[in-house]
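No lab work stands behind these numbers, since they all come straight from the coordinates. A quick note: this is a predicted structure, and the numbers were derived from the prediction, not measured. Cβ atoms are built from the backbone, for glycine too; each structure is taken alone.
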Structure 1
């Protein structure tokens, strides 16, 4: 049986993986301040995918919505889709975004994750309205 990583080990893992200077700075500040309670809350449990997709506060940590968790979820989704529908990479996926904060950045990161797995990506570069992407499918 393996033991669960310590809070500081989770923080170091985050810092090793995260490339966003803002969210890195958040975790670095909590480590420097020895705020293990806040680190535990941000890092212990992964953000969950619910009926409305990924929903969480936008800040650093595996339990929050940020560039690293969007990349991770997108990589996992791409792998799952490819496993379920072998022709999906050739058929492609449709990715769009709206006007909400970080929506464009998250859409680009998602598109990149799919492209990196060999998917054809149909990308809406401008913000759109909610039914636009499902209609494109």
Structure 2
């Protein structure tokens, strides 16, 4: 007889359609979270090529109430590790922090996703960064 195991990941869907996956790990005091956006390179036309990647870079560059420096400083003060990546089908923004700082990190991430501002100068800087990244990939022997 096969014993049914409890699912290790719980899925909750909010009224607004946001899906939340959680996994309790009693031995861990850290929280990892990711915001997955269902847009990636395959959703872009030739004219829009790279737009998802550019937005991924720009999202941390400031909001209506926080500068890029303030965002980075707040994450750093909390010991929060953040990063993002763009794939063919989606873009992910993720963070890892001690559980005691979860509420603050969610507040910062919410501000980033709801109130981002895209400054023209920062936009040009990030375009240059992305072109450098493309150059590194094209220069790779793999």
Q.
Quick check on the output: 26 is relative contact order in percent (Cα under 8 Å, 6 or more apart), derived from one of 1, 2. Which one produced it?
A. 2
(Q) Quick check on the output: -15500 is helix-only ellipticity at 222 nm (-39500 (n - 2.57) for each DSSP H run of 4 or more, over all residues; to 500), derived from one of 1, 2. Which one produced it? (A) 1
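As an exercise: Rg and Dmax of the Cα atoms in Å, calculated from one structure in 1, 2, equals 17.9, 65. Which structure is it? Walk me through the numbers on the way to the answer.
Numbers: 1: 16.7, 50; 2: 17.9, 65.
Attributed to the structure labelled 2.
Thinking of 1, 2, which structure, once mean count of other Cβ atoms within 10 Å over residues 65-72 is computed, gives back 14.2? Before the final figure, lay out each step's value.
On the way: 1: 20.1; 2: 14.2.
Label of the source structure: 2.
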